[in-house]
Structure I
Amino acid sequence: MAHAKIYFENPHTGQVREAPVGFSWTVFFFGFFPPLFRGHWAGFAILLIAAIVTFGLSGLIFMFIYNKMYIKYLISDGFKAKSATADLDYLQQKLGLQIPRTA
């Protein structure tokens, strides 16, 4: 289960996004649709192609790694962490990522 959420904000556009950390129940139940609804087009394409090639079995892998993929996408798109439901330093360590923060 996603045990925490990080709230990201893009300082240039003001957009706010919520990113769960941990196991992705949405990918478990809905496959390649969560990236589509989140606007993560590359993630959608990757999950869709993998699902077609593996007849849906790739979901057994992506449900463990998709939330981290989404967080990496947000960071690369210029989003910065605004707040989190758990200690952000702990989440950085758990994810193995340097998460930029708003001032």
Structure II
Amino acid sequence: MTIAISPDGKILASGGETIKLWDLATGELKNTLQGHAGAVYSVKFSADGKTIASSGVDKSIKLWDLDTGKLSRSLESHTTLVPSVDFDRNSTGLASASLDGTVKLWNIR
């Protein structure tokens, strides 16, 4: 399982079989993001808090639009599970690390 807190401190994202978004003030479940085929290993918020990147056992990296709750993009190039993903400081790039021994840099603009 993985967790991340939005830059404004209002939302907690948790990853397991799905990604759940929680309101930190009330503890209420705000949304569930489904799209990975298997466990989610990493969730990260973009610097502006509008996008979540996730990765997992299905070898993919997914980008989620938090305004709509929809999958906006799926990045696939690794050959095995991806336990780590993170945005650069401007949220224009993304790095992913896989158990296939590779680190990939993605231009997401």
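Each value in this text was obtained by applying a stated rule to the coordinates, not by laboratory testing. Here the structure is a predicted model, which means the values were calculated and not measured. Cβ atoms are built from the backbone, for glycine too; each structure is taken alone.
In terms of mean count of other Cβ atoms within 10 Å over residues 27-34, which of structures I, II is highest?
I
As an exercise: helix-only ellipticity at 222 nm (-39500 (n - 2.57) for each DSSP H run of 4 or more, over all residues; to 500), calculated from one structure in I, II, equals 0. Which structure is it?
Comparing all candidates, it corresponds to II.
For the read-out relative contact order in percent (Cα under 8 Å, 6 or more apart), a value of 17 was computed from one structure; give its label from I, II.
II
Taking FRET efficiency 1/(1 + (r/R0)^6) of positions 11 and 83 (r between Cβ atoms, R0 = 25 Å, to 0.05) as the quantity of interest, name the structure among I, II where it is greatest.
That would be structure I.
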